[in-house]
Structure 1
Amino acid sequence: MRITPIRAFRDNYIWALSLADGRCLIVDPGDAEPVLEWLQQDPRRCLVGILITHDHADHTGGVEALVRQYQCPVFGPQAERIPARTHALSHGDRITPAEGFPEFAILACPGHTLGHIAFYAKPWLFCGDTLFASGCGRMFEGTPEQFTETLRRLAELPDATQVFCAHEYTESNLGFALAVEPKNQAVKERQSHVAALRRLNIPSIPTLMVNEKATNPFLRVTQESVKLAAQKRANSRLPSSSEVFAVIREWKDNF
């Protein structure tokens, strides 16, 4: 299976999963036009399914136009309103969207939105706006406790997990990570590497879970360096991981 980023809007990635025979799955098509352009580049390409992580328009805006043309099934979270959804998914479900594709485990990821899900088939994780390279999504609907638990569970996936998130935010996220942990050498090295990629307009994604554990402050809320930075920011003691998360999420929102 080949995985290809399709760029949309200013910084979105729509992920295309394709087999050698041309059959494709599309993840989070916020805009139909770039997806249709990509499909039409090769006459063998045929859309056979759409995977949706959550209900924000920049992830779902192209669904109905694609379904009109390809009459394909749409897999999305049960707890959210997904246009043209044919298969409602909840945590613990397992799906094979089409013959020849891997079986995906559905992971509940409350935090960015309450009904957000991720699709996991070792070694691939499609996590929408929950986990970013060296960052995480804004907390629009969930609580710090929910988001902290979601990220803790994702961090338990194997180090070699390839994380396919939906936005090219890595450079700005690393700038914030360095503000939180100015002595973190892994962040400094990654910042240099990502800057070189972006100068060439090469995506910084997918990322590996092992890199996230080393450079992502939102996965490092139990680390003493992150706790101390959050406590200094809050000017108070923060006894729980969720309190640390809440402070650094607010810090990032205003960074």
Structure 2
Amino acid sequence: MTDQTPVAYAVENGVATITLNRPEGMNSLNIATKEALLDAVTRAAEDSAVRCVVLTGSGRAFCVGQDLKEHVALLESGSSEALFTTVAKHYNPIATALATMSKPVIAAVNGVAAGAGASLAFACDLRIVAESAGFNLAFPGIALSCDTGASWTLPRLVGRAKALELLYFPSTIPAAEALELGLATKVVPDADLAAEVTAVASRLAAGPTLSYASIRQSVNFSSDHGFAESLAFEGDKMNLTGASQDHRRAVDAFLAKEKPTFTGT
């Protein structure tokens, strides 16, 4: 992998790996990177051959958020349109695609995830974190509000009070503490990160992806709907998955004491 493209995209065995590829800038997000990342997550979401998605970074960082060098240059040049449209044009649709696509998404947090970089990780279903990595909600350090979905995802991970504390008083949260808080799904030695992510992603890609999509959609729906509405939504998804070929294969395999093969249909 080189620094020729800001975001690398590869698919193998049903797993799409999206790699932020600006190691010299700690994978900070300039406009070109945000556009490439949006293209990559949209591509993964729409590709029926992709059954699981992994988001990671190259070098020693996962992503440190907005590229402040470009940000300052835009401020000084008076390019207000580029500054004040990037949330709507880039950050919001990227976070939405990560959080709502109909397939599991894993953040392989190989290094520090700060600002929008932390928000990107929080928009994923699982966060497998290297021991040397950490999170930092750096927004007030540059007198900005939070973005990329952090106001929605963070309270749901750690609760409202802890979310506000982490946002008001940002400092690097080491991997071990992130695990205790619920920000990390699992912490592994740096050298084991790639193998662990591959194992989890492979298991998900080989699993009943229609079931996973329905579970993901049900959990998202229940976050801002009442109990009765959530039960009705669950019922619709149960009917959908109950009529699927994967369900029939799973039942037949159970009766035959065999391992089922899932196709996502």
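From 1, 2, which structure was helix-only ellipticity at 222 nm (-39500 (n - 2.57) for each DSSP H run of 4 or more, over all residues; to 500) = -14500 calculated on? Write out the running numbers ahead of the final one.
On the way: 1: -10500; 2: -14500.
Source structure: 2.
Have a look at 1, 2 and say which one yields 13 for relative contact order in percent (Cα under 8 Å, 6 or more apart), as calculated. All intermediate terms of the calculation are to be shown ahead of the outcome.
Values: 1: 13; 2: 16.
Attributed to the structure labelled 1.
Can you spot which of 1, 2 the value 23.2 was calculated from, given it is mean count of other Cβ atoms within 10 Å over residues 211-218?
Comparing all candidates, it corresponds to 1.
No value in this document is a laboratory result; all are computed from the given coordinates. Computed from a prediction, not measured in an experiment: that's the story for all the values here. Cβ atoms are built from the backbone, for glycine too; each structure is taken alone.
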